[in-house]
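See the structures that follow.
Bear in mind these aren't lab numbers, they're just calculated from the coordinates by the rules spelled out. Please read all numbers here as calculations on a predicted model, not as lab measurements. Cβ atoms are built from the backbone, for glycine too; each structure is taken alone.
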Structure I
Amino acid sequence: MFFMKKVMVFGTFDGLHKGHLSYFKQARKYGDCLIATVARNFNILKQKKHLPKFSEQQRLKAVQACGLIDKAVLGHENIYKILEQYHPNVVCLGYDQKADIKLLQKTFPKMRIIRLKAYKPKIYKSSILNTKKI
């Protein structure tokens with residue numbers, strides 16, 4: 001019987017760019033099935049104090065269409081609920097994502113948490129790209 005190793009990533013993905021694609025490619029190396037969780041507007045507003053440029057559905061569709069992930073889902077208000085729902089073996093965090101890693105490890109002791117490398121963060125970061133004047 002084949003055991004599928006699930007990897008989960010999280011993000012706003014507000015305008016998919018090369019940094020996001022690098023994030024997905026790096027995460028894919030840690031398992032067989034890559035699940036991307038797209039942040040909900042209410043969580044973004046709570047954490048970043050502003051709404052994203054693109055709607056939840058636009059961001060979800062862009063992630064689904066990128067061809068690098070197996071499943072894209074909208075997140076929950078609480079990260080623990082989505083982790084309990086999908087039971088990933090590995091969670092890959094972006095270089096700049098804030099997370100209480102000790103609490104995650106304590107709550108999900110069998111889950112591996114990996115911090116991924118940045119890809120040209122001074123160029124490919126949504127907060128920079130979405131505020132550039134054209």
Structure II
Amino acid sequence: MTAQRRILIVDDDPMVLFVFRDTLKELGDAYEIVTTPSGHEALSEIKNKSFDLVITDLNMPHLNGVQLTEAIRQTSPDTAVVWITAYGCHSRFADAERLAVYRCCDKPLEVEDILQVAREALSIEAVGHHS
């Protein structure tokens with residue numbers, strides 16, 4: 001029997017956390033879905049558990065999605081990371097490339113899009129690093 005895979009959702013908007021968690025439950029019992037409202041709480045979770053996928057908002061107070069991804073890369077370089085933002089992904093392209101982000105998605109995301117991106121990201125065994 002394989003261990004349960006874990007998905008971490010990080011967003012300072014409780015409604016986003018609720019919708020994403022509810023949506024990703026459709027992936028089935030093989031996935032544990034953890035939500036946190038801040039980058040600092042996400043780091044605490046990551047120190048205690050490994051995650052297969054982290055979906056994080058970019059614009060959060062105190063510790064933003066880029067800073068969180070930098071911290072994730074130091075301890076867990078193979079974790080798939082998906083960024084979500086209401087401010088457009090184009091301005092973050094260099095950061096996304098540098099940090100091997102799987103995808104950057106513009107808010108609002110449709111439920112089907114959340115599921116599709118999660119399924120695609122989780123099908124990757126190891127994140128490819130660009131040289």
Supply the structure label, taken from I, II, corresponding to relative contact order in percent (Cα under 8 Å, 6 or more apart) with the calculated value 23.
II
Tell me which structure, out of I, II, gives 1.7 once distance in nm of label points 7 Å out along Cα→Cβ at positions 12 and 44 is calculated.
II
If distance in nm of label points 7 Å out along Cα→Cβ at positions 36 and 76 is computed and equals 2.2, the structure in I, II
I
Calculated from one of I, II, FRET efficiency 1/(1 + (r/R0)^6) of positions 60 and 84 (r between Cβ atoms, R0 = 25 Å, to 0.05) reads 1.00, and the structure in question is II
I have 2.9 for distance in nm of label points 7 Å out along Cα→Cβ at positions 52 and 108, calculated from one of the structures I, II. Which structure is it?
II
Computed 14.6 for Kirkwood radius over Cα pairs in Å - originating structure among I, II:
II
